[in-house]
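Please treat every number below as a calculation from the coordinates, not as lab data. The structure presented is a predicted model; accordingly, all values stated were derived computationally and were not measured. Cβ atoms are built from the backbone, for glycine too; each structure is taken alone.
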Structure P
Amino acid sequence: MGEQLRQIAVVVGKDLLLELRTREVLWTAGLFSVVLVTLFVFSGFETAAIARGAAPGVLWVSLAFVGTLVFTRTFQREKESRVLDGLLLVPGAVDALFVGKLTVNVLLLAALEVVLVPMVVTTFRVEVFAPGAMATALLLGTLGYCALGTVLSASLASVKLREVLLPLVLFPLAIPLFVAGVRATHAATVAEGGAESWLGLMVAMDALYLVLASWLFRQAVDHGEA
């Protein structure tokens with residue numbers, strides 16, 4: 001257990017250090033999120049009430065697209081330097097690699113949300129009545145989405161058109177999670193509340209995604225190396 005935690009820490013530390021040096025993902029995804037929100041602002045909402053009602057959908061659609069930019073880079077460096085070949089020979093390293101890459105994806109997407117969420121709330125003049133419920137929805141959505149993105153990015157690491165194929169496979173699988181996230185976020189922005197049932201659904205979907213992703217990850221990596 002101690003050795004596996006050390007391996008996870010090495011994976012997380014290495015990826016975060018490279019990102020801090022290059023800012024490759026954060027700059028690209030951050031600018032992309034600004035462009036997305038700007039386009040939504042000029043999409044022609046007739047009234048402020050309609051704009052506020054559309055804000056949860058705008059937020060989660062933006063997160064969906066920004067997440068694909070994060071996921072496409074998940075295993076690119078390891079694939080280019082053939083690090084995965086060696087990792088497959090180390091006992092327990094594959095499980096540590098999955099947890100480490102999942103952790104990095106969650107941290108990167110959460111860092112982008114720190115900018116994206118206030119931008120959407122401020123731009124669309126959304127009043128958040130239940131900030132705890134909204135934060136929980138974003139946390140659960142980020143975790144489940146990153147679980148899917150991590151295992152799919154591993155399975156498509158060797159595919160030349162992975163940037164195109166990843167969203168085509170990822171979005172349909174993530175639709176139930178995003179629908180629940182939109183409804184929970186909407187409930188957090190109205191006085192009536194009612195986010196608890198949607199949050200419970202997100203917890204169940206996160207558990208399912210995490211179990212399936214951890215089980216399929218080794219097969220995905222093996223397939224990518226074949």
Structure Q
Amino acid sequence: MLRLICTTFCCLTVASSPAFAQVADSAQAIGVKAVQVLGPHLVLIPQTPVPKTGQPLPITGAWSVANQPSAQCASVPAGSGPCVRLAYSVPEAEVSCEWTVLLNANATDLTFLDENDDAAHYFMPKLSTASLKPLIQSRSEATFPPIAKAAHISGDVKLSAVVRADGTFSMTLLSGPSMIAPAAEDALAKWRFKPLMIGNRPSPYQAVITFQFAFPGGAASSIP
């Protein structure tokens with residue numbers, strides 16, 4: 001395993017070592033990039049204390065990348081981006097989370113192929129727009145409230161949806177004008193999502209959905 005040191009899920013400091021050969025340097029570079037892409041797509045599941053400490057899982061653990069890919073990488077189509085097995089370990093908590101991920105061609109997004117029990121217990125994926133689209137089973141557009149239209153109130157309403165393993169979900173308002181936010185919430189409540197399968201298990205996930213209320217016309221559209 002190549003060892004990487006991380007103080008947060010999005011910012012890395014790579015441990016330098018003259019012992020790495022050129023091939024290992026290449027693998028390390030891919031591993032660093034994979035962690036940089038994976039970090040923003042992970043959310044700690046709230047109220048999930050570590051049994052040994054009784055506290056939330058620390059974000060000061062160490063990342064590592066396997067020298068050999070996992071079995072899931074064998075089924076990846078030729079020409080795809082790198083397939084990498086990553087681990088996030090907190091030895092003092094006796095926790096080691098592992099993911100197998102497939103990076104896209106330009107290494108800006110990823111697909112979750114597999115995860116171990118610790119990863120499923122402590123984290124949920126935060127999906128990008130591209131990853132969320134195939135999981136939207138049905139959707140409803142928001143209706144521009146007449147009172148907001150008359151007052152020329154427009155803008156974006158951002159909602160966070162946490163989709164459970166069975167496809168049901170809860171939502172949280174992140175931002176948006178108070179006069180139009182309820183219309184976005186009413187629309188999202190009618191959406192239906194498919195479960196996200198990671199390996200052989202359904203996994204909860206989070207996504208941010210933006211409803212746009214704009215003039216002229218006053219029609220509201222949703223993203224994605």
Taking mean count of other Cβ atoms within 10 Å over residues 58-65 as the quantity of interest, name the structure among P, Q where it is greatest. P
Where does the value 1.00 come from, among P, Q, when FRET efficiency 1/(1 + (r/R0)^6) of positions 74 and 146 (r between Cβ atoms, R0 = 41 Å, to 0.05) is the thing being computed? P
Value -5000, calculated as helix-only ellipticity at 222 nm (-39500 (n - 2.57) for each DSSP H run of 4 or more, over all residues; to 500), assigned to which of P, Q: Q
If relative contact order in percent (Cα under 8 Å, 6 or more apart) is calculated from each of P, Q, which structure is the one that comes out at 17? Q
Output 5.1 (distance in nm of label points 7 Å out along Cα→Cβ at positions 66 and 154, calculated) maps, among P, Q, to structure Q
One of P, Q was used to calculate log10 I(q)/I(0) by the Debye sum over Cα atoms at q = 0.23, 0.25, 0.33 Å⁻¹, for residues 122-161 alone, giving -0.78, -0.83, -1.00; which? P
